[in-house]
Structure I
Amino acid sequence: MITNLKPYTAYKDSGVEWLGKVPAHWEFAPAKRALISESSGSAAIKNTAANEPVAGYVPAFSASGQDVWLPEPTHNGEALVLSAVGARCGKTFRAQGAWAVVANTHILWPRKAQSRDYWWYVTNQDGWWIRAGAAQPFVQVRATLDRPWPLPPLPEQTAIVRFLDYMDRRIRRAIRAKQKLIKLLEEYKQALIHQAVTGQIDVRTGKPYPAYKDSGVEWLGQVPAHWEVRRMCTVVRILVSNVDKHSREEEKPVRLCNYIDVYKRGKIRADMNFMEATASDEEIEKFRLQPGDVLITKDSEIWNDIAVPALVETSAPDLISGYHMALLRPKQVIKGPFLFRTLQSPRVAYQFHVKANGVTRFGLSHNAIKSALLPLPPLLEQTAIAEYLDAQTAKLDAAIAAARREIELLREYRERLIADVVTGKLDVREAAAQLPEEPPEEEAAEDEGIEDVQTAVEDEQRETHDERSDDYEP
């Protein structure tokens, strides 16, 4: 990373408390002096556009970026397309050539002597846009562009873009390397879990078992000769909660363990924060969590988010299973920690994925849970397998957490660097002039904010899509 950057030699007061001083030779004026605002007007709805390239169609931008195609262009040239409504509002995307937009977007044209790419960096800063709305957030375009902003001369905008592009490429490469490492560690972790819970290795010796038999299950193959294969309904009691966040005076206060707790945490402890609600005495008695219980997600917008497990390690009298959950209470033949690890095996979980029904939202029926097949070793081996996997996955989880933290730090560094450069806190003109020429870099899956692309797509799928809204300020 470049570390020898210095401030400009002369500054002036911007008159804006949060911005402070700006370079003395920069103009300071409303952003609308640099950008022409154009509403998307009566643009098409996203679900009327093609979701993949079609011969003769042009790229089109939705509030999620360039992810659809339309038969006719509505615009031509270089501009920024703003995500104006929804979860990603405030993001801008670079458009050029012939292109089109769909609803919930806004167009920003750079005026003469303004660099589109410089304004892409400016407008994608977190907090730059004024937002409003709660359930359906939107951008207040006019109010934002009326605010004063430092306007460097075009040659400096060009130098800033050159410098930030150079740094951005290196940060992207570093993040992609970390993401590849995380993916490899996750794959190794899943393989390790699958080998242990299906008996491919004896965790006590590190070698295969001495004798195997056909399990009678195609995806499972052979299992140790002394193991069983049992249906879920024979080894656990299945309880499907319908308790949500409603509150009624005649009910008692409780804490709900919900979808996000299971999906994000994996292990449930009583000292964690949970959603507050109320429940009847009968619901509390029936759905109160107990140590050793396993919870699985029962429905989701994403099919492979079905049957994500979490192990209850500690509980409390007021902690109960919430809506969208199936509570699996082990019977005497299976231990909770082993069940939890078994459900983490991709092949075991696949049974639930293929049985999940739905179109925009997938749900798992009670019968689908009951009929799932599980490999079942003796209790002592279950304990050994769970303890072995706890020890091995702890090391992998620590390495994954460290890599994710490094990605966070790289993103924070990028955000801080962009903010300092576009507001004139650092002078990059000399550094930009000395940078080597580099060929354009092909990104495997570029998103303009160096986020994990798969995560961004899945997060978007959890949102409500394609709802037209004209309540943002044009």
Structure II
Amino acid sequence: MSEIKVNKISPRTACGTTTLGDSGDTFTIPAGVTITNNGTQTGFGREGSVNWQTGSLKTSTFTAVSGEGYFINQGSAITMNLPAGSPGAIVAVSDYARNFSTYNFTIAANGSEKIGGETEDAILNVDGQAATFVYVDSTKGWINVQNAEDTETGASPYISATGGTTSDDGDFRVHRFTGPGTFAVSAISSISAARNIAALLVVAGGGAGGSVLGGGGGAGGLREFQTSSATPYTANPDILACSGIVLTAQSYPIVVGGGGTGTPGPGSKSVVPGVNSSGLSKVSAGGGGGGTPSTAAPNNPQPTTQGAGDDGGSGGGVSDMRTNTAYKGAGNTPPVSPPQGHPGGMGVDFPPSAGGGGGGFAASGSDAPSPGSSPSPGQAGPGGAGGTTHITGSPVTYAGGGGGGIQPGYTAGTGGTGGGGAGKAGSGVGTAGTANTGGGGGGGGTPCGTGGNGGGGVVIIRYKFQN
């Protein structure tokens, strides 16, 4: 074995390059040898190493420097601000005082840069915890390479929950309840507060249509809650004032209201409103039942409130009468903001007699046209339109009002988009509201038509469950 002993190896020319060996060669550094780098290295990679700053324990908020590790000796909750990210940048921390569970340690990215793929702070809250962050790229930003992400805080990085029928829309999980149940949250994220915000849709049962030239049933109240940055999807534009729901680890009871039941008339108007739905402490009101006349005689104004539509999430339509607009079933009852529904429409007692449409989430029920009006008489009032949301990942319309009933030979009121049932022309039962949409039932025809049943409600919860 040959041996060369020199004090210095320099390039043959100034500012030149010296190459050691050829491709495939191996250089061995014996035990006990120290290599000191006083310059700049390239191509070696850091391999997760940092220079630990043992002479300066951190006790207050500070900005980190790439290539350094810090011992945290905090007596209150403090923050480490990460440097601007560049591929290969590395920062490490360790809980010197063993009190991260008491004083959570926050790690904040520079500007809009990401940590673990999200523009949220990382939180360390386990006593004695250490973590090493390497900046990879703009997609994921800083990634913790010392612990797996699910052990970064000693808990799940996302919500974990059960209940209802589940489906996934990309990184988001959807729980759909079509009947009563429990939404059980077993774990929440302590890495990011935004991950604990859920979107919620609560639709109550629709009201039944009135009998015998009855008004259409009002749709069940619709309420939607979303924080778009936490659960991005296209929500109904009328609910954007509502924020998402912050979840905690507990069991939430879910109530899904049934639709109202149509009853034979005239003179009978019982059990027609829809039933309330509730979830995550938010309640939507059942839809109002459609009006039913007190007598079977057509073309005869009904001077009593018997023919009035019921109040509710959306109001029921008035039967074959036009004596008092106060008889319209009021929507958004009880009142909430933004409104959960609209009022019903008026019926008409002139030939042909017809009921008004039930209110929908997005629009009021229409009045049945009176003689000389435009459009020409001969049609019962259509139900009000419902509202469309993409909370499940696809556009679905809920809470349409039921159409009014009318005499034989004319046009019954159409159901509002979103599950509203159509009214009936002539003898027969109004169409039922679509199940689990909160649609109102259609008004019954004459001489002995019964109002259609309202559609049952639904409760839907959406949250992020992976990245």
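Read the figures in this text as sums done on the coordinates, not as results from a lab. If you're wondering where the values come from, they're calculated on a predicted model, not measured in any experiment. Cβ atoms are built from the backbone, for glycine too; each structure is taken alone.
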Item to check | Origin of the value 1.32, where Rg/Rh (Cα atoms, Kirkwood Rh) was derived from one of I, II | outcome: II
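Of the structures labelled I, II, one was used to calculate relative contact order in percent (Cα under 8 Å, 6 or more apart), giving 14. Name it. Could you put the intermediate results ahead of the total?
Working: I: 18; II: 14.
Only structure II yields this read-out.
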Checklist outcome for this item: Matching 3, 9, 12, 18, 15, 11, 10, 9, 6, 4, 2, 0 (P(r) over Cα pairs in 5 Å bins from 0, in percent, for residues 8-87 alone, computed) against labels I, II points to structure II
Item to check | Given 3.5 for distance in nm of label points 7 Å out along Cα→Cβ at positions 104 and 344, calculated: source structure among I, II | outcome: I
Checklist entry - Given that helix-only ellipticity at 222 nm (-39500 (n - 2.57) for each DSSP H run of 4 or more, over all residues; to 500), derived from a single structure, equals -10500, which label among I, II identifies that structure? => result I
